[in-house]
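Nothing in this text is a laboratory measurement; each read-out follows from the coordinates by a stated rule. Just so you know, these numbers come straight off a predicted model, no measurement behind them.
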Structure 1
Amino acid sequence: MRVLVVDDDEDNVEVLVMCLTAFLDWDVRAVTDGREALEICWSTEFDVVVLDVEMPLMDGPHVLAALRADPRTTSLPVVFLTANAEPALGDRLQALGALAVLAKPFDTWLIGEQLAEFLGGR
């Protein structure tokens, strides 16, 4: 499984990368900026993008919109991570084309299982 993690919180990135690489042996790349994420997504194939909602320069919803607007990434699965627990936000993100929305802090033992479940067990 090839995963791109996009989050401006380096601690979250470190923990998430560790969970997905050490526990599941997935191929994970991480960036802290939405603009960089787009450049990478348009040049490298991923099975899923795990995307923070609130980031400087370009937030998660804008990254998702740009991914959906480009034929190379229009169907790329995106799972959001957010500390905002409002159900309306989750509904809005899914309406924009997100596969799922997970809460921060995430469960380090379950995050890989949750992602695999969202992706249909791939």
Structure 2
Amino acid sequence: MNAQKILNEIEELHYWDARVLQMEASFFGDEIRIVFEDTEFNVILLFTGCSKFSFVTSVNDRLKPLKELTKTQIPYFIQDIEITDVQIEGKSMLKCNILMPPLNVEVVCNTILIGKE
């Protein structure tokens, strides 16, 4: 796996300050999907083979149900993405940290796919 190659591909999308539209976990956390806006399309980051997923935010961020927010009210904008190659239990994995205040996300997975919608 080459974390730097994946990160370079993501950085070509100029994600800084992009509004995050969706974040969801499927298959008991095996897949994590994050969608953010780009100028002409939405970008999908699909993390598969996830062995760790965590998000941290303030309690105040969750006082109003997020499902009630309109698109323009969504408060999450990507500030930074870091991807590193890591060894866990003798397996090569990818560790991704995404800073989108007030939310911080960490994912450890086998693969990161980048798509458009």
Structure 3
Amino acid sequence: MFGKHRWVIPDGYLPAKSTGDQTSHETVSVLNLTTKEALLRITIYFEDRDPITGLQVRCGGERTRHIRLDEISTADGETIPRGVPYAIVMDSDVPVIVQHSRLDTSQEALALFTTMAYSE
């Protein structure tokens, strides 16, 4: 079986500034190799405030889901703030594989990085 139930991304940051046509953003890419739909529960941790809880996304069985972190919100409308460092913990009810990417367009020479999340 491929995948894990818990994934951790310690370096989250949505740049406050964007230039050009592309908006700076982060994406959590999920691959679900099981036949069952995955319920993904996301918790966002900060240096100096309480975590954001209640972020939920689904990923179909034998599907992939690319979650733009600047576009998700809780049922109460709470979103991840820009310009503030944070960390992500994603829990899934079925084993999944998780990758994290950031597109930083705060300068003309944009930067893109991607890394596999840490699984527990």
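Given a value of 42 for relative contact order in percent (Cα under 8 Å, 6 or more apart), calculated from one of 1, 2, 3, which structure does it belong to?
Working: 1: 23; 2: 31; 3: 42.
Clearly, the read-out refers to 3.
With helix-only ellipticity at 222 nm (-39500 (n - 2.57) for each DSSP H run of 4 or more, over all residues; to 500) derived from the coordinates and found to be 0, which of 1, 2, 3 does the value describe? Before the final figure, lay out the partial values.
Values: 1: -10000; 2: -2000; 3: 0.
Derived from 3, not from the others.
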